[in-house]
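Next up: some structures, all given as structure tokens.
All of the numbers you see were taken from the coordinates with simple rules; none came from a lab. Every value quoted in this text rests on a predicted model; they were computed, and no experiment measured them. Cβ atoms are built from the backbone, for glycine too; each structure is taken alone.
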Structure I
Amino acid sequence: MIQLYWSPRSRSFSAIWLLEEAGLPYERVLTDITTGAQKAPEYLAVNPMGKVPGLKDGDAALGEAAAICAYIADRYPETNLAPAATDPLRARYLQWLFFSPSCIEPALIQLFTKLEVPASTAAWGSAAQTFDVLDAALQESPWILGEKFSAADIMLGSGLNFAVRLFKMVPPRPSFDAYIDRCAARAAFQRAEKIAAG
């Protein structure tokens, strides 16, 4: 059985949401980061970085929320959370699946720290560019792949919900609000919120 190592009110939310969307049986293993449980040798064998979430599925063990989303969506194609490798939408899916950790999260760090990064050295772009690009993409269709919800929406929806609604670090935009509302209306999102709250 899949084991998800998680902690309340953490980046575990996206992995919980993904597993709830997938409808796969899984066991939640509380890894309380407030007590340092993520530094225990048993957990470091799952995620050597000592961060949550972490996931075990048989002999496979991995950390990083986007990697967990990619792994589950690919390992269990019956969940329909990712286009097949031969599907033309696969490239767009991968781009947006990793947009949250590679663009949104650095943008939030820039906003939080008020760090000015010269454009010539900011490999990920800027906060303004990140949110302008995402705003334009979300105006095209209900989900990032058009009419089809995917694991990429889980990563984007989690990141935007965190940035816009929970921590209010990014000013709301009509496309962001509508997208977050669509995500939050999903039953799996609502179940994940209750679980992640502890």
Structure II
Amino acid sequence: MREAEIRRKTNETDVYVKINIDGKGNSSIDTGIGFLDHMLTLFSKHGLFDLQVVAKGDLHVDTHHTVEDVGITLGQAFLKALDDKMSIKRYGVSYVPMDEALLRTVVDISGRPYLYYKLKLDSTLLGNFETETVEDFFRAFAFNSLITLHVEMLHGINTHHIIEGAFKSLGRALDEATKIDDRIDGIPSTKGSL
């Protein structure tokens, strides 16, 4: 099983993540931020990852530190769970409609972190969740899992639908990219490393 757990503790947050890439989409999420919990549950369900996240942060300040640190810790756990990356498909693409919104996510488990982010979010708050932190989450995840990540809104109006589509499509794209393909002998790169 490709699984890992990471605990990251700073003066601002204390985050624990456990992930099983070869799971069934089961999750237990408690970040203190209801909307983030909802998004991570969707990420787990649609990526078929078993995911446990427990985070305590300085929410009396704002949600930024907690959201970003969950992204960092999830990225680190994802990278550790991938291990040697032998025979993975490496690339994943997912289009997800969410009512009027359509999201596209493309990933490359490349060892070269990059984020292309193009979401237009008109609402600034969903509950206590600051929507500007969505980009921070995706960047933290991409740079700590060492993946190239493109997440793009093709169209959409409702901020909740746009963000939900992005998290679902990230899960689905990563599920595709992490699949083992018996036709691939070793690392899926002509360089011999990722």
Structure III
Amino acid sequence: MIVLASQSASRRALLGAAGVSFEALSPGVDEEAAKEALRADGLDARALADALAELKALRVSQRVPGGLVLGCDQTLSLDDGSMIDKAVDREDAARILRLLSGRVHHLHSAAVMVLNGEPIWRHIERVRMTVRSLSDAFIDAYLDQDWDQCQWCVGCYRIEGPGAQLFAKVEGSQFAIQGLPLLPLLDFLRIRGVLPS
């Protein structure tokens, strides 16, 4: 049995569309407290995504002995290494979008598979994202249209929705942008015999 340690709609949709049978359970992790502690340990964006993905999988693994538990997380960093979190409200989302406007940032999409409390596979993908110059009028109109969906997303966008309009260039996997390094995961599941090869 595969268990997704997440309630993320986009991750559930990606796995389902790929034909992977799974159950989704909330990991019950206080992400903000965990991020704060891990950042205090000096983790960069890549390592932070990996550590949070592992933490989520480990928490759910305690509840499903013998289950393959997939934990995922995604972080966003600017070229200077500083990290951007999810917006706390719409005003913060507008601030984040103004900060990203006309700049390059990186998404780090991590996945960790845990079996009986032990990590057995992990993968992290980095995607380079170039945001076009955004006017304040565009930002307001965009948030009017998609705020109820993009508020849950790091960077305040969904590439599979109106958020695609933010970008001049994307270098990397669309699956990773949506929060899951899907193709490496499918390879792992075939190697494990969970999916036919």
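Going by mean count of other Cβ atoms within 10 Å over residues 109-116, which of structures I, II, III comes out largest?
Greatest value across I, II, III: structure III.
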Problem set entry | distance in nm of label points 7 Å out along Cα→Cβ at positions 29 and 181 - structure with the largest value, from I, II, III | I
Seminar exercise, completed: Re mean count of other Cβ atoms within 10 Å over residues 69-76: value 24.9 computed from one entry in I, II, III; matching entry is structure II
